[in-house]
Structure P
Amino acid sequence: MLKPLRRPRLWLGLWWCGVAAVVLCSLVPAFLLPEVPPGGDKLEHFSAYALLAAAAVQLFTARHAVVRAGIGLVAMGIALEIAQGLFTTTRQMDVHDALANSLGVVAGLLTLLAPWRDALLRADRRTASVD
């Protein structure tokens, strides 16, 4: 399922830390987050989910695994928006945030078609020859 990375646990662990960071940032009280210009939060949502999806492309070898990660990220983005509305008092559910999350996932998954889809694999192997 994972590409033949030299340190697959490290890279997968970092990806899961990124997922956890998005969950945490989505549920902490709003006053703990930096202020952004109006609409700037949509760019934050898009960027975070694009980065997580692009990282999944770097990690997983099979396309179906990448697609499953993408579906999971879209589901997570929607679930977190619902959770904001149901379980927090300083955050609100926003359909536009869920859309930005989903579009970010699509953008990140599109890196599967890019020549740099194996950049982490190449970089990880290069560091192996240096060690």
Structure Q
Amino acid sequence: MVIKYEEASDIKRKINLLVETLGMNYLNQNRIFCIRSHGSKSRSVIARCHSLPKIMQLSLETEPAYIIEVISENFDIQNDNEKIKTLIHELLHIPKSFGGGFRYHNVITKTKIERLFNRYKNSIDEDRKV
């Protein structure tokens, strides 16, 4: 089976909301793209963050960019809270320099994800009270 890709505007909206709510102002929302893939055989990968490395940026004469790919078969079946945690995880792969580099799993901890998730949930809950 061939993997198919489509723009994921629903994921893009969630990413933008997370960036704004969590104060991740170092992330250029205009250069974060969101894709949903279909047809993956992977059962362990829920989402991926792809970067455009510096050599590609220079060769293509373009700015840094990141793509958050959600694997439909695994991401779409998650409950809403797990989806948000997954997206927070993927955003944490993007370094504060937003230069095309990549932060690896040794700096992305469950504790950090939970802390950011709780901050997000508390902020959303406060907005609903208004």
Structure R
Amino acid sequence: MRENLKLLVTLLTGRTIEQGVGKERGKTSKEYRESVSVCYVDPEDLKKLGMKEKTNILVSTNYGSVVVKAIKSLRGPHPGVVFIPYGPWANVVVNPETHGIGMPSLKGIPAEVEPAPDKPILDIKELLKNQFGTK
């Protein structure tokens, strides 16, 4: 893995079958966490980053940064485009502004990705505590 290599990408978010199934098991379930704390990356982009699939990756935007697991995308090719399923991990890196329609912009977000093999993926409780603090 190449050290300090970063790639500028466009982030998309959306629903997946796995996310829906995991949500039915509960948002604190292992199935849900594993279905939404991932980032689908084009295989060529993984190569550019010197990464293997299932390595942790740091996704950063103007709105925040989150560590998720890099998964080789089976769709494409789509170099320069990554996808994180809807969920708390995606919410960290999307614009929270809803522009009066009740839904944030979830597509076409400029982002940067980089290998993060030594950084943990936070569980949902840790993630929410980091984002909102404790009461």
Task: Computed -24000 for helix-only ellipticity at 222 nm (-39500 (n - 2.57) for each DSSP H run of 4 or more, over all residues; to 500) - originating structure among P, Q, R - done: P
TODO: Please state which of the structures P, Q, R yields 1.14 when Cα Rg over 2.2 N^0.38 Å is computed from it.
DONE: P
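Any read-out appearing in this document is the output of simple, stated calculations on the displayed coordinates, not a laboratory observation. Just so it is clear, the model here is predicted, and its values are computed rather than measured.
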